[in-house]
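Right after this note come the structures.
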Structure 1
Amino acid sequence: MICCDIIRTSIHSSDFGLGSHTYITEGDSTLATFSIAQDLEKRIPMIKKAATMIDDDLVFYASPWSPPAFMKTNNHMLRGGKLKPEFYQTWADYFVKFIEAYEAVGIPVWGVTIQNEPMATQRWESCIYSAEEERDFLKNNLGPTFERAGFGDKNIVVWDHNRDLISHRANTIFEDPEASKYAWGIGFHWYETWTGGEAKYDNLKNINASFPTKNLLFTEGCQEGFDALHYERWSNAERYGSSMINDFNSGAVGWTDWNILLNQNGGPNHAQNFCFAPIHANTETNELIYTPTYYYIGHFSKFIEPNAKRISTTVSRSTLESTSFRNPDGRIVTVVMNKTDTPIAYKLIVGESEIPVTIKAHAMQTLTY
């Protein structure tokens, strides 16, 4: 099944914001000062406004970039460090406080990921978990804490990092019955390709085959290397298109962009980690800049409906990429992408029927039938 209406936010701060903050006073191990007042100023109103535009059930989930500084081995929210064992339970309770607070203001929480990028020491908010540490936090703290709080229906996503090392994380957590029972699935990003590496789609297929009851969710993709002179960079859109086609064909049930909207400078970002987005808002001219990436995403989000099922699609030409879905009403959606410099004529063959189609150079097209 495919879920299409997805919103992800951070639990307190991430690099994309004006600065670091948490929901408690530093050092408050009892969580007595917990408050989402800062989120009520801008973040929550924006989430609520987005939710009003969605006709189907919203999949809203949240991810922490770092626990509060006093809970970590480096006593800092930035630059990695680990969650101290004596604060495992306090941190699990913090997740519950977050869910309770958001649902109290009318935002149903579908689920959480345990940690954004748990193998990356970043100059912004970050925290390291080994596979064994994440497994043990899930089975000994977070999972049981959710059950005790009446949140057994909340979905917990593990890993939330790149495709290259995902198999070890999946094996470590999903092969442990006590940990696995709390995990809805595994989340992944695309940044193994940032330094010229190849996207590791086969790793996703192997997990899908090895653990068929677990779900694959693309939890973050952001185009790095912001340059205000190249809002319309077409290769950005093609990176999105190729990832979405191949991630879905590898078993992903949902795909989350990060971020859908940034300002004209690729921020705000307090760590100067400026990035491209499908839409940029020029805060000086009050204009929105819709990039090619926005329209490429639309080839999926405008036609593939929630609860659609992916169906087998193959291409006979290496120059084309394609995926197909059957919507709940029975209609089929086929997305085709051409990254070459020339138009390509091809045949769409379904059963005993076929039609000739041409796709332009560097184009994405969606066929519904």
Structure 2
Amino acid sequence: MTFQNKISINGNTFAFEPGETILEVAHRNNIDIPSLCHLKGTTPTGSCQICVVQIAGRPDLATACSTPAENDISVLTESPRVIASRKNTLKTFLASGNHNCAVSDSYGKDWTELQLKVQKDDESKELCPVWGDCRLQDLAYRYQVTGNRERITEFPYKMETVNPFIVRDFSRCILCGRCVKACREIQVNNAIDFNTPEHPSKIIAKDDQALKDSDCVFCGECIQVCPVGALVEKDIRYHVRQWDTRKVRTTCSYCGVGCQMFLHVKDNRIVKVSGVEGVEPNHGSLCVKGRFGFNFVHSQDRLTMPLIKENGKFREASWEEATNLVAEKLKAIKSKNGPDAIGVLTSARVSNEENYIAHKFTRAVLKTNNIDHCARL
């Protein structure tokens, strides 16, 4: 990095490269400028207006995510004017839909009326499904903002629950566009977009269809980037809270890419999977199998003991008996027909280490290259 370009942020001078935004320079130097719409690696829009900053000598506040850093300008990230603007924006978001978290202007009639309405819409008496894991709520607490709700209105778009993976709650959507950016610019699936570019009021799939009838491949990237409760995993909505789980990092075993992911574990059971952001090779992205294909781990249909078939029926056996029988059968086939008469199928649902052991056994012991894996096993 050259030191020819210098920018002042909160009284400190920092170098920047041409093309960097104010937000990028600030974050690189550990200066926190909050945002709701910014998504790394995508086109900045400044639509949420939360990342506004004050530039000396300019009449209007600027969105840090979309404003290029310029030489010798002076930027304030938390001036009274900036804070006032962020508070007004947050109040607008909180009053825009069913944001029934603990952020409210009072616990009087308006709050009770909102709660009763949301309970009816959600068919749940719980607070927001992402309470404690919501960027909007975090910022509301940070800036001491409460929702100012003068009247409770009926939201025009019904919740979508007709697909097996994702609940789309339009009443909690703040139209930040992060899901659209993730779908179109990161995963390049182009499954969703704003209903109208000029005056968006809804995120829609093709021709305003349900996701199950659209081009959506259910990679779940939209869920991972959603900063509010508009997009939530269907199986855990209202059943699992962030503080109930612990995260365990592991490598996805569905294919050989090696995607890094977090298993969210509650009571020793996997309840959710998310991608590890900022880490190669997937940088947080996952496919539908990696994100949603984990229920087999706790399936009641999984075998817990070896079975040997005799007279058309299976019986339980010890591991020693089962492995000895398999070894005898393999030896007999190899002796009679040669090693290439044997083939080994492994599973994409076991670990890479287990597949490696199977590969070594097949080639070094059985002396054949006939090994493959089946993603459906």
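Here are the numbers for this structure:
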item	result
Structure with the greatest value (metric FRET efficiency 1/(1 + (r/R0)^6) of positions 190 and 238 (r between Cβ atoms, R0 = 25 Å, to 0.05), set 1, 2)	1
With distance in nm of label points 7 Å out along Cα→Cβ at positions 142 and 294 derived as 2.7, matching label from 1, 2	2
Which of 1, 2 yields 4.0 [distance in nm of label points 7 Å out along Cα→Cβ at positions 22 and 126, calculated]	2
Comparison of 1, 2 - label where Cα Rg over 2.2 N^0.38 Å, for residues 118-173 alone is highest	2
At a computed 10 (relative contact order in percent (Cα under 8 Å, 6 or more apart)), which of 1, 2	2
Which entry (1, 2) yields the derived value 63 for percent of Cα pairs over 26 Å apart	2
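Each value in this text was obtained by applying a stated rule to the coordinates, not by laboratory testing. Bear in mind that the values here come from a model prediction, so they are computed numbers and not experimental data. Cβ atoms are built from the backbone, for glycine too; each structure is taken alone.
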